[in-house]
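What follows is calculated from the coordinates using simple rules that are stated; it is not laboratory data. These numbers were taken from a predicted model, which means no experiment stands behind them. Cβ atoms are built from the backbone, for glycine too; each structure is taken alone.
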Structure I
Amino acid sequence: MALVQIENVSKIYQTGDVEVAALSDINLSIEKSSFVSFVGPSGSGKTTMLNMIGCLDMPTTGKILVDGKQVDTLNRQKKAAFRGDVIGFIFQSFNLFPVLTAYENIEYPLVMIKNKPARQRKEIILNVLDSVGMLSQKDKFPDQLSGGQKQRVAVARALVTQPKLVMADEPTANLDKESSINVIRLMRDMKDKFGTTFIFSTHDPRIMEEAEITHTLVDGKLA
C-alpha cells in the first residue's frame with residue numbers, strides 16, 4: 001500500500017469575489033521510503049501540495065490518504081495528533097527556537113508531542129544528533145551555528161519522533177552550495193537508514209538530481 005494516496009484533489013482559494021484554483025484534479029501515489037520532489041514555477045501549487053499531504057490544509061474536493069488514514073476527514077485535534085505521530089517538517093528558514101540550544105530544539109517535539117520521559121528523551125536525542133553529525137554542537141544556540149548546521153538540527157528535530165514521512169518546503173533555499181549538497185546527502189542517508197519518506201518542494205536542481213521521483217506542477221496541474 002502506498003504511504004500517500006491522492007485522489008481527484010482540487011484546492012480552490014477565495015480571494016474576494018475571485019476563485020483561485022491552486023490545485024486541479026490531482027491523482028498520484030507515493031510509496032514508502034521514497035525521495036520525492038515537487039517542482040514548478042512560483043505559484044504552481046508546490047507549497048499547497050505539501051500542505052495538503054502534511055495535513056496543514058484540506059482539499060476543496062477529493063481524497064487524501066496518508067499511512068492508510070483518510071486525513072481530509074479528520075477534525076483539527078485529530079489532524080494535529082496525526083501529524084505528531086506520522087509527519088515531520090523541515091522549513092527553509094529553519095524555524096529553530098533562538099533561546100533553546102540545538103539539543104533543546106530537538107527535544108521540544110518529544111516533550112510537547114510525544115511526552116517521553118527525560119531518560120528516554122536523552123538517549124533518543126543523542127542518537128539523532130550523532131546521526132546528523134551535530135553531537136559536538138549540541139549545547140550551542142542557533143545564532144552560534146552556520147546555516148548548514150542549523151538545517152542539520154532541523155533535520156534531526158524532524159526525525160526525532162521517528163516519523164514515517166518528512167515534508168520539506170524549499171529546505172536548501174537559504175543555504176550555500178556546499179551546505180545544500182551536504183544537507184541533501186544527509187537526508188538521503190536518513191532515508192536509507194530509517195526508511196523515512198521525504199517529500200520536497202524545490203527549485204534547487206541539486207535536489208531534483210537526487211530525487212528518485214520528480215512531479216512537475218504547472219498552474220496547479222501535474223505536467
Structure II
Amino acid sequence: MRILVIEDEHRIANSIKKGLEQETYAVDVVYGGNDGFDLASTEDYDLIILDVMLPEMDGITICKELRKNHVHSPILMLTAKGQMHDKVEGLDCGADDYLTKPFAFEELLARIRALTRRPKTSLSTILSVGNLHLNPNQFQVNRGKVPIKLSRKEFSLLEYLMRNVGKILSKNQIVSHVWNYDADILPNTVEVYVKKLRGKIDVPFKDEKPLIHTIRGFGYKIGE
C-alpha cells in the first residue's frame with residue numbers, strides 16, 4: 001500500500017515514514033501544502049495523512065479541494081488542536097478520520113488499518129485467493145497450511161495483487177502502489193519481484209494451480 005504524508009514538522013513526518021515503512025507500506029513525504037496538494041492530485045494513494053496546520057495551503061483547504069477534484073483516497077487528518085469544533089471542521093471538509101497530536105504510533109496504525117479496510121475489495125481482514133491467505137496485520141502468508149516467508153517488498157506486492165484479485169494490473173499501477181515516488185525503479189523491477197513471488201507461492205506447490213498470471217502486453221493478475 002502507498003501512503004502520502006503531508007506534514008511540515010520534519011521530525012514527525014520522518015518518524016511516521018520510518019515507522020510505516022517498517023510495516024511494509026510505501027511512503028512519500030511532503031512538507032508543504034502546495035507540493036502536498038499537487039502530489040495528492042496527480043498520484044494514486046491508498047491513504048493520505050494530512051496535517052491541518054501547513055505552510056502555503058492548510059490541510060482543511062487541501063482536503064476540500066481534493067474532494068472537489070474527485071480524489072477519493074481516505075484522508076486521516078493530524079493536528080495539535082483538540083477542540084471539538086476543529087475536529088468537526090476537519091471531518092466536514094471530507095476527511096475520513098481525525099487524530100490529535102501527540103499520538104501513539106500504534107493508534108495511527110490501527111486507524112490506517114481501519115480506513116484501508118473500508119473499500120469493497122478489502123472488507124475482510126484476511127485476504128484469500130484459493131488456498132492462499134494473507135494477513136496484513138500479522139504479516140503472515142500461508143498456502144494451505146504451509147507458511148510462506150516473504151520480504152517486505154514481496155509482501156507489499158502480494159497484498160496489492162490480492163486486494164485486486166482478478167484484475168489486470170499494469171507495471172505502472174504496481175510501481176505506483178508498491179514503491180515510493182522517488183524510488184529508483186529499473187525497467188525490469190516488477191518482473192523481478194513477480195518472479196520472486198512465483199518462486200515462493202506457485203513453484204513449490206506442484207499439485208496446485210498457479211495463482212499469479214502474466215497477461216502479455218498488459219501486466220499481471222492473481223486468481224485461480
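Figure out for me which of the structures I, II the number 8, 33, 35, 19, 4, 0 belongs to, where P(r) over Cα pairs in 10 Å bins from 0, in percent was derived from the coordinates.
I
One of I, II was used to compute distance in nm of label points 7 Å out along Cα→Cβ at positions 12 and 36, and the result was 2.6. Which label is that?
I
Identify which of structures I, II gives the largest calculated value of relative contact order in percent (Cα under 8 Å, 6 or more apart).
Sorting by relative contact order in percent (Cα under 8 Å, 6 or more apart) in descending order puts I first.
So distance in nm of label points 7 Å out along Cα→Cβ at positions 148 and 180, computed for just one structure, reads 2.7; which one of I, II is that?
Details: I: 1.4; II: 2.7.
Value 2.7 for distance in nm of label points 7 Å out along Cα→Cβ at positions 148 and 180 corresponds to II out of I, II.
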